[in-house]
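**Student:** Take a look at the structures listed below.
Read-outs throughout are calculated quantities, based only on the coordinates presented, and are distinct from any laboratory measurement. From a predicted model like this one, the values you see are computed outputs, not experimental measurements. Cβ atoms are built from the backbone, for glycine too; each structure is taken alone.
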Structure 1
Amino acid sequence: MGLRFQRRVKIFPGVTLNFSKSGMSVSIGFRGFHYTFGGKRGSRVTAGIPGTGVSYTEQLGEGNDREEGK
């Protein structure tokens, strides 16, 4: 079983700093939609239906092209 660490700090409405073991990222958006960048996994966009637990995430940028060296 692995240990997980995650902390979020709201800077102002719509902007959140996210801290974890692997580094820091920034999320910008509103309830139901946000854009996250700055993490090791690259940028991503997440859209969801609030209150349902249903969401869709699309990787963008660095984290998307894992087989680039081949």
Structure 2
Amino acid sequence: MYTGMWREYPGTRLRVDDQLVDGYKVACRYTFTPTARKTGESMTMPGITILHFRDGRCVERWDFEGQESNVS
């Protein structure tokens, strides 16, 4: 998935905003900024990924991409 994404959007940036670890789970809040090769258009997409590891391997993955929000 990532190889194809970086090929189509070569100017893509991925910034890790927060990362939390609890036992065998890792949560990562990120900001994904792809720029399309053909049009030069870019967008900003925040997201969260939660990974569950067992025996050194990722066995479950949950992803959410949504709109930017800032709660004070």
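**Student:** State the single structure among 1, 2 that was used to calculate semi-axes √(5λ) of the Cα gyration tensor in Å, giving 21, 17, 13. Before the final figure, lay out the partial values.
**Tutor:** Details: 1: 21, 17, 13; 2: 26, 17, 8.
Structure 1 accounts for this read-out.
**Student:** Looking just at relative contact order in percent (Cα under 8 Å, 6 or more apart), which of the labels 1, 2 belongs to the structure with the highest value? Mind showing how you got there, number by number?
**Tutor:** Details: 1: 18; 2: 23.
Between 1, 2, the highest calculated value is found for 2.
**Student:** Matching task: 2.5 is the computed value of distance in nm of label points 7 Å out along Cα→Cβ at positions 18 and 42. Pick the structure from 1, 2. Please report the intermediate quantities before stating the final value.
**Tutor:** Values: 1: 1.5; 2: 2.5.
Only structure 2 yields this read-out.
**Student:** Now, a different point. Quick check for you: by distance in nm of label points 7 Å out along Cα→Cβ at positions 10 and 26, which of 1, 2 is greatest?
**Tutor:** Numbers: 1: 1.9; 2: 2.9.
Answer by largest value of distance in nm of label points 7 Å out along Cα→Cβ at positions 10 and 26: 2.
**Student:** Let me ask something else. Match the computed value -2500 of helix-only ellipticity at 222 nm (-39500 (n - 2.57) for each DSSP H run of 4 or more, over all residues; to 500) to one of the structures 1, 2, and report its label. Could you put the intermediate results ahead of the total?
**Tutor:** Details: 1: 0; 2: -2500.
Derived from the structure labelled 2.
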